[in-house]
Structure P
Amino acid sequence: MSAAPKIVETKLAERANLYEVALRQTHKAAKAINLSPEVATILSQPKNEIITNFPVKMDDGSTRLFKGYRVQHNNILGPYKGGLRYHEEASLDEVKALASWMTYKCALAEIPFGGAKGGIKFNPRLHSQSELQRITRRFTHALGANIGPEWDIPAPDVGTNAQTMVWLMDTYMNVVGMNDKNAVKHVVTGKTVTSGGSLGRESATGQGVVHCIIEWARDQGFRLDGCTFSVQGFGNVGSHTARILSKLGASLVAVGDYRGYISNPEGINAHKLLEHVQKTGSVAEYRGAKSITRDDFFHVEADVFVPAALELEIGVEEAKALRCKLVVEGANGPTLPEAEDVLLERGIHVIPDIMANSGGVVVSYYEWLQNKRSEQWEAEEVEDRLERRMKRTYEQVKTFAENRSVDWRVASYGLALERIARVYEERGIFP
């Protein structure tokens, strides 16, 4: 018996061009719904691509130049909306892909936002809090009028958090007119609750992922209590997903992040693991599980797999190795198209990113509304609204897939594209 092929980890830039992957996904759905060539042409490139190089003084007195991006893909449905990531592999094509996915994610969830994304190319783990604050504030100043509460609204993403958003908001507030300061809190979402954020926002993406899993389990007659799952990436999305699933009786058997992978067939305590990650910065060396390789991780048997790390982590070899019933994309673009073909051929169900992880932008929309209205909703109201919207989207995608005999990614994109195309048909192209 021959040994299983070894999975080799590569950098994002070596896996594929992320924007080309995004275009392939869009084109497949566009063909399925007979999207008009005019709308397809408009959506093929972002409306605006902003690159800024800005200097920041470091703690040691030296000056370093940083490269920042903000890509605004489409705003036919409403203001541009999308995260801001701090990562050493950030690139223009990556941000373009992420911005386009936000366009379709918002359209699918029927939220009146367009799609955008931003990033700064650096490793935030190598910088102090004071340096991160100066980098954030200087980047915000460099963007200037390219963001705004009714124009383009950033949010947290990989390498950023609620504190980052508060710095960004405060900087923006201090460059607008004094009388307008408190009217622009909704320039960003994902803030701390004390500085205008929404209850339920931090857990929203993970909660949305779990809602999708619950609906899938109900459709399949699958019992979540006692099932097993694995998670790649234990940041905001991965950790919340794991903790919520654990409360439902599911057992976490394998986890991985940028520093290592661990497993325990008897189950890993997601709450204790989070405490370990908060202290050490990684799941590596957690005493309640044994260390394994990335290759071993993808061969671990689990009912549900949640990729919640970076893009394109699931290639063909990973798809062949996975031993699960369901893949739920907590991350953006974790699966190469060729790998998804393998998963579907093997009978593994895939709930695509623009549906599975849309809980974050849904509650961002609720935060934006609360800021505009000077309101603070109760956590139960936010969670109830999120659950209803996620279930509605799930049913719409399910029905579309069944009626058109397409997979769920094509169904998700098809629904989003039809909604965008309808608006272009009604409004026309200026002039």
Structure Q
Amino acid sequence: MIWIELLILLACIVIGARLGGIALGAVAGIGLAIFVFVFALPPGGPPQTVIGMIIAVITALATMQAAGGLDYLVSLAEKIMRKRPQNITFVAPIVTYVLVMASGTTHVIYALLPVIAEVSRKGNVRPERPLSISVIAGFQGVIASPISAATVAMLGFLTATGVSLPRMLAITIPSTFIAVLIGALSVAWRGKKLDDDPEYQKRLASGALKPPEAVPAMHGKTLVNAVGSTLLFLMGIAIVVLIGIYPNLRPAYEVVGSATAETDQVGMGMAIMIVMIAVAGLTMIVFKASPETALKGTIMRSGITAVISIVGVSWLGSSFFEGNRTDIVGAISNVIQVYPWTFAAGLFLLSTMLFSQAATVAILVPVGQALGLPAHLLIAFYPAANGLFFLPTYGTVVAAVSFDQTGTTKIGKYLLNHSFMLPGLVTIVSTVVIAILLGRLISL
């Protein structure tokens, strides 16, 4: 029976991933209904705290976008890259990494990609090099970001084990950043020089190359609101990190209704929700972020998609796991205990189907905890959930190919031999190895 249930679970994930968008969560609901009403499995449940934190963070991000904050961040990144065009293969991924880490979403790099392509071409650098590693750096920035949906989901599961946000970031930030530099080295001399590339010369001769559109400059009150909303959002991130470093900053309160006087402390997840919702409200009041614009923006749309996907797939996975806990733990515990890296391989493979680090974390990390994997290994394996590049259909991957007017950034004849495979695999393996070493040094 477990094999039939597993096939249903995988079929729902594959069909939902192919349909894209909120279909991942909605199709998972079909599998959940079959599990509960046909196979009589326990209903399980979605991770409520994780969902709440993601909604709060996305709301803060969406209001910052509505106030012009994301456009302001992109303009700063563009200025940095244009200063050293000859070093674009290293500058571009670092800028992309920092931008995504600060904003918590890869969607900010869509505006950067044409700039990277243009600066590369003007600096006579093969655009495939910086574009490919910059897309991968964006994925790594999500892992390093303290307020990305994936990190929030990961922290939601690890908080119960006593892992704090600062200690988690002490592993994820240096490991991902160093790995991005290693990934940049892997493509620094890749392919022919731009002047010798036949496809580029062909397009140049035919006049097919077009200049990228210029980003409009901000002035006056628009600039003030953009800068202010950005600083306010970064302040919110700083407060979240401080609360994680100093747990005493989270207030205690009296539990109402208990027979004896008892107190409890505001949890880390609840603290993140409160801070980020407050940041969103202040951004609307002080920096005139339009609620309607925030709702219609790309950040809110992608955030709602992530929430629905996580609710569906995590609920489906929870039902399947709870109904087969004994069989699952018994079957794979010995393998993982002897070869813990197989859990990282599972994260990578599932993320290639889900196209979501957060959804991957929501499904597999509870399984890893049930199998007794130590916290430092769960954190070290967390970057393996970045397999979104493996199939060249993810948004930023497709966008990078489209923005490279020289034709050097490719998907490839055999689908998997695309420009992002080498830097992606090198970066993930490097991140996991470095994170394992750091985890042994940092007491969790």
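What follows draws every value from the coordinates through simple rules; no lab data is involved. This one's a predicted model, so the numbers in the text were calculated from it and none came from an experiment. Cβ atoms are built from the backbone, for glycine too; each structure is taken alone.
Observations on the model:
- Which entry (P, Q) yields the derived value 4.0 for distance in nm of label points 7 Å out along Cα→Cβ at positions 217 and 361: Q
- Structure responsible for 28, 17, 14, with Cα extents along the principal axes in Å, for residues 73-112 alone calculated and labels P, Q on offer: Q
- Label whose coordinates, when relative contact order in percent (Cα under 8 Å, 6 or more apart) is calculated, return 17 (choices P, Q): P
- With FRET efficiency 1/(1 + (r/R0)^6) of positions 137 and 409 (r between Cβ atoms, R0 = 30 Å, to 0.05) computed over the structures P, Q, the top value is the one for Q, the highest of the group.
- Parent structure of the calculated result -23000, given that helix-only ellipticity at 222 nm (-39500 (n - 2.57) for each DSSP H run of 4 or more, over all residues; to 500) is the read-out and P, Q the choices: Q
- Origin of the derived value 78, 52, 43 (Cα extents along the principal axes in Å; candidates P, Q): Q
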